[in-house]
Every structure is written in structure tokens, then in C-alpha cells.
Structure I
């Protein structure tokens, strides 16, 4: 049975580096990739302001395009998963039976000065599998 590598995808440079690293690792070990994009329904006080099905569809388009922008022709199977909910919890759940979880050191969140993003830190602490955090050149 092939290994399964879960990678967080958010379209950021750090997330793209994590996806490239995960694919290279998957090629070495004949693994499959699960690319996960997690999203949360915006909090707004107007009932029905957002259509959940439309948001889900847009997120699926986003993850499809984000993966395609980084990996033109996948050399390994890549499943694209959209998860609604807390980003850290969604990634931890997606990696529950995985062999590895791969994340960028920082994503789209704020506080650029943080050395390790809060999602990366939480996943490293709570994931049931090994977590690889891919840094970009120039990261301190």
C-alpha cells in the first residue's frame, strides 16, 4: 500500500513550497498526495448573507487552481480536499491516518514576523503523524 502525504494548500508562497516539497517526497516513496484547503464561513450578522454551497464550490475551484498553478502535470496521484472549519483542526483530521503532514512555515495569516505560524504550531503539536514544516529561503 502506498503512503499518504497530506499537505495544506492556501495559495501562499509558503504553501506552494510545501506542496512542491510534498510532491517531490511522494515521488521518492511512491506516495499519494491529499491537498487540503480549509475554510470557515464568514461571521456576519445577516442571515443568509453567504450561500454555503456556493462558498464550497468556490473553495473547490480555488484548491484546483492553486494545485494546478504549482504542479502542472502531477507525477503522483493528488486528491484535492476542501474542508469547512478551523484550519488547524481540519488539517489534523485530514492527516489522522496519513504518513505525513506537510505545511508551509507561514500562510495567509497576519503577523508576518512570527517564526512559525499558529496553524503550523498547532498541527505540529497535535497531529497523529509526523509534521514537516517547509521554510522558504530567507526565513529566519
Structure II
């Protein structure tokens, strides 16, 4: 299985983004901070698919990023188009752990992988909230490809 097939199999939510000239730094590769923006974009796409965006619901519960990381494998450069994928790899009582990957169409390989620990938060009380059964079911369906 090549890296694109592995990527497509591993990440049920994917977005395509162009690498912008302004994403690069003085060393002529994409700046490390940009990867976290790429991860944010796919995380939001995942949340939209789950229907958990924003705090406009009457219960004031929404996801919040508690921790994030990135492992850089190969540098990205302009011009390129990337696929950014997200998957939930662990479920926890008050949230879940997401995994991200960036696939370079120019290099034909995964250039970075990362994680994001997500916690469900009541934005009115600022307390962690247990993940409800409805959200758990939506995650299971999305991850199974159903």
C-alpha cells in the first residue's frame, strides 16, 4: 500500500489546501507554525461533520483543544497542494485524541503527523463535560466510514 492509499484509509475527514508562498519562512520551507493551522482547519472540518461547532447551543457545550503536537518528517515547499487528514484514535470520558497527517501531492508522501487532545467544555461554567452517547455514536459512524 502506498502512502496515499494509507492516508486515505486512515483519515475519514480530509481537506485539500494549497501551500502559499507566505507559509514559508526564511529557510525556504513551510514554517512549523503553519502545520498547526493546517491541523486546525481539518479539526474544524471534523467538528462541522459531527455538528459540534460553536457555543450557540443552549447547553453551551463545545470542544476545546487542550494539547497538540506535531512530528515533522519532510519539509514542505511552495508550490504544492496538500491533503490534511484527521481521525479520532482514542476516546476518553471527557473528550478524545485526534490524529492528523499532512500528505504532499508534490512529494507523494506524508510529511508530518500530529495529535490534538480535545476536551468537551461547558463554556458557561468552564467545566469539562462527559462526551454524550449521541456524539460517541456520530464519531463511531464517521470513523467506520458508514
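Quick note: the coordinates plus some simple rules give every number you see, no bench work behind them. What you see is a predicted model, and the numbers here were worked out from it, not measured in a lab. Cβ atoms are built from the backbone, for glycine too; each structure is taken alone.
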### Message
Starting from the value 28: which structure in I, II was relative contact order in percent (Cα under 8 Å, 6 or more apart) calculated from?
### Response
II
### Message
With Cα extents along the principal axes in Å, for residues 80-127 alone coming out at 46, 20, 10, pick the structure among I, II it was computed from.
### Response
II
### Task
Consider the structures I, II: one of them gives 3.2 for distance in nm of label points 7 Å out along Cα→Cβ at positions 88 and 104 as calculated from the coordinates. Say which.
II
#### Entry: For distance in nm of label points 7 Å out along Cα→Cβ at positions 24 and 64 computed as 3.9, the structure of I, II it came from
II
### Query
Computing helix-only ellipticity at 222 nm (-39500 (n - 2.57) for each DSSP H run of 4 or more, over all residues; to 500) gives -12000 for which of I, II?
I
### Read-out Cα extents along the principal axes in Å, computed value 45, 35, 21, structure in I, II
II
